[in-house]
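Dropping the structures in below, format is structure tokens.
Every number in this text was worked out from the coordinates using simple rules, so none of it is lab data. Computed from a prediction, not measured in an experiment: that's the story for all the values here. Cβ atoms are built from the backbone, for glycine too; each structure is taken alone.
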Structure P
Amino acid sequence: MEKNICLEYGCSCCCNPVKLDSKKIVGGDLPFRAEKGIFIPEKAMDHVRLKNYSCSQFDCQTGLCKDYANRPNICRNTSCGALRTDNKEEQARIISAIKAEKFIKLCLP
């Protein structure tokens, strides 16, 4: 397995729940199930709306993908900013900021 920042810092923010731009159509054979509601990041309330999905391949016990080697392209192409540096302090700061991000959740029927 490639470098796993997620495990190192105990973060699963990208995978649990999966949050995708509400304007994008999610289809195909993705292991995602749409959840009710929209997430709005407090830092971008005026223009960002995110649909949230649960992933059948996410293991809540380990925080890992159950089939990492065969994960969909949408997951492969998601990159954490902490991967862009080898500096542990910078990685910790980036992960901390990701974990601290606040969302407003709109509940939809």
Structure Q
Amino acid sequence: MNKSNNLKILKNFPGNASELVFWSFRYSLGRRTAATCDFAECLVSAWAQLNEKYRYPIQSELEEAFEQDAVARVSGERYGRLGMDCDRAAWEKVRAAYTKGGQA
């Protein structure tokens, strides 16, 4: 898909690309699919370009999810708030992106 088509698609949404990423994050968090890991990898790459308005809530919600996930795992639940181990590892990469980027 070329840049022109991407711009045409974005015009059909009331927000901007950062907003689409934010809602994709909300949808992906806690799911146990390969798509979650793929999305998290893309989020790492895009982190620095995201609008700050959306970086903060993603960071805040992800930190809360890590806390909930830790409690669930200690209590013996099979899956925590972040999903399976592979999903948690993918979210750890996102966490590293904002920690290294000075946003933490």
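Overview of values
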| quantity | calculated |
| --- | --- |
| Comparison of P, Q - label where volume of the Cα convex hull per residue in Å³, for residues 49-88 alone is highest | P |
| Parent structure of the calculated result 49, 29, 20, given that Cα extents along the principal axes in Å is the read-out and P, Q the choices | Q |
| Structure with the greatest value (metric FRET efficiency 1/(1 + (r/R0)^6) of positions 57 and 81 (r between Cβ atoms, R0 = 25 Å, to 0.05), set P, Q) | Q |
| Among P, Q, structure where distance in nm of label points 7 Å out along Cα→Cβ at positions 9 and 25 as derived comes to 3.5 | P |
| Source structure (of P, Q) for helix-only ellipticity at 222 nm (-39500 (n - 2.57) for each DSSP H run of 4 or more, over all residues; to 500), computed value -23000 | Q |
| Which entry (P, Q) yields the derived value 2.0 for distance in nm of label points 7 Å out along Cα→Cβ at positions 33 and 65 | P |
